[in-house]
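Some structures to go through are shown next.
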Structure P
Amino acid sequence: MERPWYQSFNWVLAATTVLLASLGVVVIQSATLHDPDASGEWRKQLIYVAIGTPVMILFASIDYHRWQRSATSLYVLNLLLLGLVMRGGHSALGAQRWITLGPLGTFQPSEPAKLILAIVIAALLARKTDVRWKEMAEVLAAVAVPAVLILKQPDLGTTLVVLAILCAELFFGVAKTRYFAAFAGLTAACGAIAIGTNLLLRPFQRRRLLAFLHPDADPQGAGWSLNQSKIAVGSGELFGKGLYHGTQTQLNFVPEHSRDFIFTVVGEELGFLGSLTLLGLYAIILFGAVRAAFVARDRFGLLLSVGIVAMLTFHITVNIGMTVGIMPITGIPLPLLSYGGSAILTDFAAIGVLLNVHLQRDKLVF
């Protein structure tokens with residue numbers, strides 16, 4: 001017998017998502033307090049949160065099986081948007097990733113592409129329980145086209161997120177472990193060759209990688225962001241310098257500290273305890289996401305949930321890791337916290353999908 005929806009709804013996951021996004025508005029306000037060019041970002045982020053909350057509720061109310069039936073249409077739409085970026089997208093900071101929407105600002109198609117590809121991969125793998133080489137080849141071919149378009153923007157970080165989603169869903173979706181092992185080995189070999197022959201990394205990306213390996217080699221150039229980030233996080237000590245009082249933050253020593261390096265603001269101004277609280281909120285979200293995967297009533301729901309878990313986990317791990325010097329700088333945002341409309345709305349939508357998978361756990365599958 002099915003329980004009422006309000007008893008099956010994961011209120012903790014939904015509330016934590018809104019709380020974390022609201023915290024992001026406050027942190028962005030502190031990060032841009034003395035930056036006249038970005039002083040309005042926190043107001044825009046507040047609007048994104050106000051829009052994202054009903055988006056999450058909307059996606060939570062949509063039967064996730066509809067995404068399975070719409071996978072082909074979503075895939076085509078995704079390719080059209082990514083192609084539109086390549087033909088006439090807006091460029092900034094050496095990248096061409098955005099579509100201009102006039103007074104509404106810009107839209108970054110590579111952000112929803114992650115969720116769309118998680119749906120597409122899950123739909124392809126869910127067609128058969130005995131997934132072998134042929135089915136794997138179909139999935140790889142489907143992912144390769146949008147991945148190349150994203151990589152050409154260039155957006156290596158998002159491409160790596162797509163790879164993480166693909167790996168997670170293949171691991172749970174293939175019939176034999178040796179199939180996944182062969183895929184992982186081939187992927188690692190191709191990646192090593194591409195990096196070694198300069199086919200994968202642009203010059204600025206290679207400088208970032210070298211700065212990670214040798215942070216003191218170019219402290220005023222490629223190593224500047226990493227060094228200032230570590231100084232900011234370390235200077236926060238246990239309790240932090242206080243919101244709006246971080247010297248590295250308020251003097252704008254850390255570049256992009258309302259976007260890619262927003263964790264440095266938390267580390268410096270809220271300290272180790274504030275950072276630990278932030279990680280605790282992310283742990284609650286990831287626990288709710290993993291729980292949705294465990295209680296999914298069918299193969300598609302399981303694989304889709306796994307893909308979203310991989311997406312969120314990769315973002316959190318790599319973003320925080322790069323700010324403290326244990327990961328190379330890749331330029332991916334911190335979910336729900338970094339400034340950016342396309343990213344945060346995608347996060348809200350993804351959480352909404354997980355909420356629906358969890359909501360339907362008591363339904364019978366025929």
Structure Q
Amino acid sequence: MQVLVTGGAGFIGSAVIRDMLTQTSWSVVNCDKLTYAGNLESLASVSGDSRYVFEQVDICDVAEVARLFDQYRPNGVMHLAAESHVDRSIDGPADFIQTNIVGTYTLLQAARNYWSTLAGADRDAFRFHHISTDEVYGSLGEDGYFYETTPYDPNSPYAASKASSDHLVRAWEHTFGLPTIVTNCSNNYGPYQYPEKLIPLIIHNALAGKTLPVYGTGANVRDWLYVEDHARALRRVFTAGQVGETYNIGGHNERKNIDVVHELCRLLDELVPASPFRPHAKLIQFVTDRPGHDQRYAIDASKIERELGWKPEETFETGLRKTVEWYLDNQGWCQRAMAGRYHGERLGKG
């Protein structure tokens with residue numbers, strides 16, 4: 001099988017490609033624009049594999065996207081290319097509109113044109129798998145869960161752009177017959193995550209003795225999903241999911257942001273006993289909340305477990321320990337990833 005993966009140099013995309021190349025006999029074409037968050041170092045362990053090809057292509061480039069389909073003749077697409085940081089979408093929504101909406105449209109059109117040339121088993125087997133987020137559903141109160149049937153209610157420019165792309169994908173399936181599948185996931189964490197996101201930023205700052213910024217009172221709740229569990233789920237959906245269906249993917253790990261930060265501090269106190277900044281919790285500083293900050297996300301992932309047999313292998317405790325240990329062992333990766341691009345500054349002030 002030949003799979004076209006968009007955004008394969010990003011956090012989740014690179015995990016997907018590492019999973020594919022180590023767990024299957026598939027070949028992978030990695031299409032990535034290499035924005036600030038794209039990092040080919042995240043694929044160093046598999047980049048020498050003869051089944052792997054990298055193409056630096058912007059998914060908004062109509063001619064280049066069409067070339068990828070014509071040249072590589074993929075059996076399916078896993079679409080992960082996206083601008084993904086809520087804070088950046090507050091400061092500059094235009095990139096999110098362009099990549100997440102226009103880019104998805106461009107990819108859908110190219111996939112449709114290519115799929116229409118296929119016949120027989122190749123046509124029947126083709127899949128366009130669109131990877132999205134639980135943020136399209138909006139915000140929950142103190143109880144309840146997001147289901148696949150939950151009405152969309154996006155609140156940030158990022159969430160709105162992803163909701164738009166979800167709707168486009170479903171429209172291309174309903175109107176043109178393109179065989180699509182949509183997945184919506186909860187907050188991912190794990191190795192190779194760009195240090196603007198909560199968990200790697202807290203680790204990075206704590207090791208340097210910098211303040212650990214927590215928005216508002218830290219009471220916002222997220223469901224945390226270990227990225228390698230997510231990669232396994234995506235592979236399962238890609239091979240066994242039903243065309244036209246949506247699958248929610250969650251880690252069954254609801255935590256308040258402040259509790260996540262305290263657990264990170266506890267782990268760093270344990271794993272870096274010689275740190276001059278222990279106890280790291282003294283570095284916590286509450287800062288002005290994000291504009292329009294959603295209060296709570298929680299995924300009901302019973303459908304994917306019931307129908308496809310997937311459930312997460314990592315608990316939050318085991319996954320977080322693995323994550324902290326990876327960042328401790330790979331501090332050079334973080335420094336190189338951030339060099340000249342990001343210095344830990346506050347984003348998303350509106």
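Computed from the coordinates by the stated procedures, all read-outs in this text should not be read as laboratory data. Since the model is a prediction, treat every value here as computed from it, not as a measurement. Cβ atoms are built from the backbone, for glycine too; each structure is taken alone.
Source structure of the calculated read-out (Rg/Rh (Cα atoms, Kirkwood Rh), for residues 34-153 alone, 1.05) within P, Q: P.
State the single structure among P, Q that was used to calculate Rg and Dmax of the Cα atoms in Å, for residues 42-233 alone, giving 18.5, 60. Going through each structure in turn, the value belongs to Q. Quick check: 1.7 is what I get for distance in nm of label points 7 Å out along Cα→Cβ at positions 10 and 26, calculated from one of P, Q. Which structure matches? Comparing all candidates, it corresponds to Q.
In this comparison of P, Q, the computed figure -22500 for helix-only ellipticity at 222 nm (-39500 (n - 2.57) for each DSSP H run of 4 or more, over all residues; to 500) is attributed to P. Here distance in nm of label points 7 Å out along Cα→Cβ at positions 306 and 338 has been calculated and equals 2.6, so which of P, Q was it run on? The read-out was computed on structure P. Structures P, Q were compared on relative contact order in percent (Cα under 8 Å, 6 or more apart), and the highest value belongs to P.
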